[in-house]
Structure I
Amino acid sequence: MIEKQEHIELAARALKAIAHPLRLKILCVVGDQEACVQEIVDQVGTSQSNISQHLAILREKGVLLTRKDANRVYYRVGDTRTLQLVGMMREVFCGEGN
């Protein structure tokens, strides 16, 4: 039985935000760590402006949180449930453990 409608809606928003190949790749890079934009750009292999647009979507949907340190912004997965989901996705889709 579904406990709370708000949990379902939160999950749907997060999954919708994640359901893009580049955003999934970003989450595979970030994983359970923190990463700044340049680190993500270096590993994902697209332009900084493209990465920034997708990071903004993930942040707006509550998938990623940010921390500023001087002139750098660091991103991390914001919810432990999302982190578990990302961990499973990394294992299945990002080549970890294969």
Structure II
Amino acid sequence: MRLSQMLILESPVVSEKSARIASDSAYVFKVRTDANKPEIKKAVEALYQVHVRKVNIVKIPPKEVHVRRVKGWRKGYKKAMVTLAHGETIEQV
């Protein structure tokens, strides 16, 4: 494994959509941009002691933002949707 398991998962994504799919044993995490599916799967299984069935990844591109006349950029990131085995859950704060 290239990266430490603690460093791969940056934070859980808390949104209306992630709360809706959590009822189907799927959870959304913000992950490092250089992480891949096998690394994400191993990290979730090691940190939460669950069995991961599927991992889907979405790359969110950087976005241009304007504050008055100043132009800037919002950082892009990578989001992983992790589906767990039937009947397993993750307790999130």
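Only the coordinates and a few stated rules stand behind these numbers; no lab work does. Only a predicted model underlies this, so the values are computations on that prediction, with no experimental measurement involved. Cβ atoms are built from the backbone, for glycine too; each structure is taken alone.
Kindly point out which one of I, II the value 3.0 was derived from, the read-out being distance in nm of label points 7 Å out along Cα→Cβ at positions 23 and 71. Kindly include the intermediate steps, with their values, before the conclusion.
Working: I: 3.0; II: 4.4.
For distance in nm of label points 7 Å out along Cα→Cβ at positions 23 and 71, the value 3.0 is produced by structure I.
Here distance in nm of label points 7 Å out along Cα→Cβ at positions 15 and 79 has been calculated and equals 1.2, so which of I, II was it run on? The read-out was computed on structure I.
The value -6500 for helix-only ellipticity at 222 nm (-39500 (n - 2.57) for each DSSP H run of 4 or more, over all residues; to 500) was derived from one model only; which of I, II is it?
Working: I: -18500; II: -6500.
Among I, II, the structure yielding -6500 for helix-only ellipticity at 222 nm (-39500 (n - 2.57) for each DSSP H run of 4 or more, over all residues; to 500) is II.
Assign the value 2.8, calculated as distance in nm of label points 7 Å out along Cα→Cβ at positions 7 and 31, to the correct structure from I, II.
Numbers: I: 2.8; II: 1.6.
Going label by label, the one that fits is I.
Of the structures labelled I, II, one was used to calculate distance in nm of label points 7 Å out along Cα→Cβ at positions 39 and 63, giving 1.9. Name it. Label of the originating structure: I.
Could you tell me which structure in I, II was used to calculate Kirkwood radius over Cα pairs in Å as 14.2? The partial results should precede the final answer.
Numbers: I: 13.8; II: 14.2.
Of the structures listed, the value fits II.
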